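Got some structures for you, see below.
Derivation of every value follows stated rules applied to the coordinates shown; laboratory data play no part. None of these values were measured; they are calculated from a predicted model.
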Structure I
Amino acid sequence: MDLSKLLQLVPGIGAAVGTVVNYRLTRRLGETAKNAYRMRWLGKIVHDRG
């Protein structure tokens, strides 16, 4: 089990740890989504020129 998931089970600090973990996960997911959009957009430009 992941340490962050294990710490979320501990009463008292679980909510704080969960907040940090979810924030980081959401931020990483946002970056991934932006990069996927950029790759799709650039692929379309290259495809339209060629």
Structure II
Amino acid sequence: MLKREGDDLETHYRHILEEFGNQQGMLGEIFKKTWSVIQNSAMLRRLIMD
């Protein structure tokens, strides 16, 4: 079950993208300078849960 909601969920998601971008190798290259196009926490939650 997903424990985060609202702004906390969006912040956590952005942090994950940032962390991926800081990784060495191909993963870091893929996620470098990535930004989220999902601006709605309810939509993000729905995408994760479905």
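State the single structure among I, II that was used to calculate mean projected area of the Cα convex hull in nm², giving 4.2. The read-out comes from structure I.
For which of the structures I, II does the calculation of helix-only ellipticity at 222 nm (-39500 (n - 2.57) for each DSSP H run of 4 or more, over all residues; to 500) return -29000? The structure behind it is I.
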